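Take a look at the structures listed below.
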Structure P
Amino acid sequence: MKFYIVDVFAEQKYQGNQLAVLIPDRDIDAKEMQQIARETNFSETTFITSDRQKNGGYNVRIFTPGDEVPFAGHPTLGTAYIIYKNIEQEKNNKIILNLGVGEIPVTIKDGILTMEQKQPEFGLIAEDLKEIASILKINEGDIIENYPVQVVSTGLPALIIPLKTYDALKRCAVNHDLYHQFLDKKCKCNLLAFFAEKPDNKTAPTSGNVRVRVFVDDPGFVEDPATGSANGNLAGYFLKYNYLGSSKISYNAHQGVEMNRPSLLQINAELQNGIYTIKVGGKVFPIADGNWGR
């Protein structure tokens, strides 16, 4: 199999979120895909399992080191980049991925890849802020009280947690035992996405910068340096609760700073007549390629 390694949502090489993309040249089952994902030990590994289909898209499967997932953000952009560069030879600036959640289109313009995510679904609201604070090893007072702690999903659910300060965000560290108790009692949600927003006073409040961290319940890793799905969920959350004061928002999400893998995600989203349009974009940098198994 041909394989590629790329850095997604990066501003230069060796930043952002790492991704391995494989193009099987033979039949390969889910068991072997899972073994390969454990071998790379990146947060996700993808497999392009078809040529261009009737809908113009390519069938793609996504694996973490522990499981297959129906959707994830940086694997979508990174895989689209490989299809655009190496399969379609830059002939088409719109790439469609057929994922577990359905078709996800990715557009390429001026070096930025942008995906449009599915309509957000709003789930469980966690009422016990002391419990949430204990999971993150912070103080209950670090959590913003007048916005909910809520599960949101555009394909991969995340528990959205609003924090008051960058300092609180930096202090977060997951208590796995309490996290697993929460998952067992409340909901199946493997991502904890928490943020602190500090508007730039020189711009409109909808053009601020948001700092984001994402903890993951997966045996392969604890924190994710760039999470397109969770940031799409967060954009839906912002719109539903008018957090940024507008039904049309545009901002940069900075993630991975605490991991020394700084990432930049460009978010543009809108809520109109009950319909969400959520677009998450960023750059992709090729790192390596070769032949798997030789």
Structure Q
Amino acid sequence: MKLRRALLLAAALSGCVAAQTPPTPAPAPPAAAAPRVPSGMQWLYGSGEGAASSVQAYNHFRDYVIRFAHNRPRQSVVLTPDSTLDNPTLRPCGNGPMAVVLDVDETVLQNLGYEYDEASRGLSYDQERWNRWERTGAGAVLPMPGAVQALRAIRNEGVKVIFNSNRMAANAAATQAAIEGAGLGPAVHGDTLYLQGDHGTGSAKDPRRAAIADRFCVIAMVGDQLGDFSDLFNARTLSVSDRRRYATAERIGNMWGFGWFLLPNPVYGPGLRGNFDDVFPADRRWSDPQGGND
């Protein structure tokens, strides 16, 4: 009888222990894959090649400007208002002090914070989000490689550094903070910083370039889009092949590296256009004889 009671008690206690044993936890879900960085951003913001191309451009720009700082040219590098892409002509320099004109975004500033937000959330460009970035993103930028050193050397030669950007004039204080915080300043709105809304309407830069050229002998310009040199390149009637043809035609082609300095930007802008027919000439196509069956 005692043995039977002991066995029954042991069985009961065993059941209690079994009931209190926690269930085996379910396996954790796999970690979400990190968002893929767009290849253009990889190249421009992350690669040694992207950094080296920027330094190379700024070294050449610096040396060109210093040479003319001691040998004043007769012509500026700003096109006259009556210029066409078939017949581009340059404004005379006049007697004003010498200056250089640079775009801001992806020319002197890398917009790392904005592009991070876009890449990490898989977004495309949105004007209102960009406006918020202009107002609040001054601490999330870096200078383009080579820019700080080149601009310092140019200012030391007595040449004025002027920024001409399509950022909004309403956000001038924040843009000034971004430029100066990156070590690229000074940037003073209305003096060395020209913004959308200052002259003319919309995003056209030619009215601002004209206002700058009225005050200064502009001996060099730097940008990452053809429109940073002339609004003529932004005409909606121009096809992809037209823009390429005009950009490399003799008279304009001779400006690259000799007054006009273009930095590569594979992240955004009108340079990222073109279908197969635009990009691959019909007489320069090849198909693998094996039919791709490796």
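Here, each number is a calculation from the coordinates, and none is a lab measurement. No experiment lies behind these values; they were computed from the predicted model shown. Cβ atoms are built from the backbone, for glycine too; each structure is taken alone.
P(r) over Cα pairs in 10 Å bins from 0, in percent was computed and gave 6, 30, 36, 21, 6, 0; which structure, P, Q, did it come from? Working through the options, I get structure P. To test your reading of the models, identify which of P, Q gives -5500 for helix-only ellipticity at 222 nm (-39500 (n - 2.57) for each DSSP H run of 4 or more, over all residues; to 500) when calculated. Derived from P, not from the others. Looking at distance in nm of label points 7 Å out along Cα→Cβ at positions 96 and 176, point out which structure of P, Q has the largest value. By distance in nm of label points 7 Å out along Cα→Cβ at positions 96 and 176, the leading structure of P, Q is P.
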